[in-house]
Each structure stands twice: as C-alpha cells, then as structure tokens.
1. With Rg and Dmax of the Cα atoms in Å coming out at 17.0, 56, pick the structure among P, Q, R it was computed from.
2. Which structure, out of P, Q, R, was helix-only ellipticity at 222 nm (-39500 (n - 2.57) for each DSSP H run of 4 or more, over all residues; to 500) derived from, given a value of -2500?
3. When you work out distance in nm of label points 7 Å out along Cα→Cβ at positions 17 and 81 for each of the structures P, Q, R, which one comes out largest?
Structure P
Amino acid sequence: MQKVLVISDTHGNQRLMRSVMQKEKELTHIVHLGDFYEDIEYNNDLTDGKVIIRVPGVFHPGYYSQQVPFYQTFKVEKIKISCVHAYMDIKRIPVKGNIILFGHTHQRELFKKEQNIYINPGHLKNETDRGYKASYCVIEIKGNTIKIIFRDYMCNLIEEFPLEIINRIGG
C-alpha cells in the first residue's frame, strides 16, 4: 500500500506541520500544496526516504513569475495525481490526473466531477483559520482501491471515504 500525506496552507506553522508528519506513519509520499512552498524544506528529519511533491502558493514569487511550476503531476501505483495551489489553476493543467489536489481556501473539500476526484485537504496555518479548523488528508492506494481520510491537526479522524477506481490511467 502507498500512503500519501496531503497538506496545504501551512503559512510557516512548523509546529502543526511537524506534529502531523510525526504522527502519520508509513508515509510514502508527502504533498505540500503551497503557502508556504519552503515550509517542507525545514523537515528533512521527517521527509527522508519519502517522495516530496510541492507547488507554490500565491505568496511565492515564483507562482506569478512562473519560475516555479504552478502544477505537478505524478503517479502512485497507476493512479495519476495532479496538484495545484488554487482551484482556478486546474483549468491550466494540460493533462489532469484521476485525483486533483488543491488548497488555497483553507476549507476541506472532496467532490467528484466528470471522471476526476477533487480534494482540498484544508489548512495547517493555525488551529482555526477563516472559520475552518485545521485539517489534512491521507490518501491510501492499494490496487484499484483508494481510501481518502481527512484528519484534524491532532490527527483525529474527521471522515473517510473508500473509493474504487475503475478507469485507471496506466502507462
């Protein structure tokens, strides 16, 4: 099984981000969806041996200058995953994955549109921000089964959704 941690909008809060990364075990991938892009760099002791994927947020100069790619697409097993910071950027991704990750609003979301699953993990900026409690997402992938798990900043379960992916993008 592959286990992907998805965090967003940490805004320099190393305490919440480190707490989550310390408590989540057997991670294979860590995805940081921006604001602040560099936050993940200060955690080599927790990220060693894991695949790190990150995109800049609106506070990063590379986001607007396009010196840093605004999106990343990668595969976990045969599931293609695309990442952006803001939902408005999804339309600019040339080829979208089965799962599309985005942040920016600080509000946790999960919905399906056409053949894609869209996930916003929420934020780890503060315990509460913009009226939303801090949260993150873990995606477990095993064969054709994906489980999407939302947790609060103390790693307590909020919701989980098992999904079957029939039309996987291969190759």
Structure Q
Amino acid sequence: MPKRGGQGSPFPPRGVTLIELVLVMVLVAILSLFILPRLFDLTDFDAHGYFDSLDAALGYARKEAIASECPVQVTLASGGYSLDQAGQCTTGSYTVPVVNAATGQPYVTTLPSGVAQSTNPATPSILLDASGSTSTTETVTISGGGFSGTLTVHGGTGLVSHSP
C-alpha cells in the first residue's frame, strides 16, 4: 500500500502551509475592519424603529381623536414624542396623556441616541381635531446612521403617508 502524500502517490498531501494560514488570517483581519464596526452600530436600526414607532403613534392619535371626539396633540420635542389631550375635551392646554391601549402606559417615546427628527413647518406639535384631521400638512423627517425617512400628515384628512 503506497504512503499517503509521498512522491508518486495518488493521494495529495494533507494539511495547510504556513503561507496559506497567514493569508487567511490577513483576509479575516481586513474583513473585520470593515464589517465588525457595521455590525455593532445600531443607529440605523434605532432610527428605523423610531420611524415606525412615530408612524404608528400618528395613526393612533388620529384614531383616538375620532373615537373620543376630543383633539389629540402629538408633541415632537428634541427628546422624542408624546400624545396628549386637552382636559374636558376643550382646546387650550394639552396635559392629559393619551394611554396606549396595548400597554396601559402613556404614549411617550424617547428619541434614541444618534437619531434626529425635524419638522416642516418647524412646529413642535401636530394637532389632530375631533374628526382626526389637521389644518395644515406637516412633515417629520427621521434620520440616523444610514437611514432617512419622512412622515407626512396630510392637512384636511390627518392621514399619514411615509417614505420610504
């Protein structure tokens, strides 16, 4: 029986050479320089999650205004957003928090670190009247990481559209 890997043997030699091992290690090191930082940066994920959360909150605010026949104000602050109603369904100071039916907690969300939101026109709140509509069209842009999206609350209807 012929020896494995010997001269004239039909069997190829086993193992890896030192050059192959070093080459694989160098390739892994180069790939990790570009891929690992991307894996541990969650800003893109956080921005998309906040975008989806605000989209759902705007839709919920519209439905709450219609169902309760009381105006709902969505306050967009530098630290996040909140949904509030006026006491006794009158206009004026919006200090009564809208409760999230799913959690039983006030509908308040904090802006994640590294994520920015801006409004056009530059108003700090969106007011949905008792019919669920707004008087003007409002847009909110959310950006962070590689993500950027725009929510539009259409004047006259209060319907929300988004891009992307």
Structure R
Amino acid sequence: MIDLAGLETRILLWAAGAAVIVAVLGGYATETGAWYQALRKPSWQPPNWIFGPVWTTIFALAVLAFALGWRDAPAPEARTLLVVVFAVNAVLNIAWSFLFFTFRRPDWALAELVLLWLSILAMILVLWPVSRGAALLLAPYLLWVTTAGFLNRAILLLNGPFGKPGL
C-alpha cells in the first residue's frame, strides 16, 4: 500500500502543472488527420478512444510518483536527480509526438522511443531506493510505451520507408 500522508500540496500542484504542460504540448503535436488516417495499422492497434484515458491515468500516476519520491527523498541531491529524470522524460515524451505526427517520421519516432522507454526505466530506478510504491506507479507507463513501440514499429513496417515525397 502506498502511504499518501505528508504529501506537499505545492509539490503535487507543481508536478500536476508540469504534467498538464507535457500533455498540452504533446497533444498540440498530435494531429490524427488525413495523413495518420491513411496509414496502414495493425489489427491489434488499440481503439482511438482509449488513448486519452490511458494518457490521463499515466500522467496522474506520474504526478503521484514524483510527489512521493519528492517526499521520501533522503537528501537534496536525490530530489535534484528526481527532477532531472522526470524533466528528461517530459522532453522525450513531447518529442515523440512531434517526430511521429508533426514531422510524419515514424522511423525517427521509433528511434526516439527507445530513449523515451529508457527514460521511464531511469525514473523507476531512481525512485526504487526512495519509494518502491512510487516506482511501481510508473509500471503502466513503461508498459504503455512498450506497446506504443510495437505499434510504432508495425506502422513503420506496414507503411515505410518514410521521408520520401508523399509519405
């Protein structure tokens, strides 16, 4: 069980604000118009309606994981490391949407997704010694991005190569 006692409201609000910024920027880059609709996708792709609720849940869990890690960090250096790994993850999260949707480069997005996946693993590893409960809250994020990686790869194989005129 995760102990929520002692969570600082200001840290929760700060983390939630950061998550909203990441979500808005990622959403801004995510255009599922004609280009995306025309892509061939695997039969096992999750339905489009599921993406919003899943990302909302993932961001809420990440906010809670950050706040728990902040509360339980044994020293200022641990908090600094926590901020760094979450910030790197935020940049990579946003970058994937721009690479895939805005630049229409699923090939680049797949390469970047490896970094995104590693950044989630880094967040889990940084949190683990501080708060195992907080680290485990990020497991759905890792699972979802793993699934996204397989989906990204399938789209690449079904539609590539990318970067040529008309693609």
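1. Derived from the structure labelled R.
2. Derived from the structure labelled P.
3. Q
Laboratory data are not the source of any read-out in this text; all were calculated from the coordinates shown. As the structure is a prediction and not an experimental result, all values here were calculated from the model. Cβ atoms are built from the backbone, for glycine too; each structure is taken alone.
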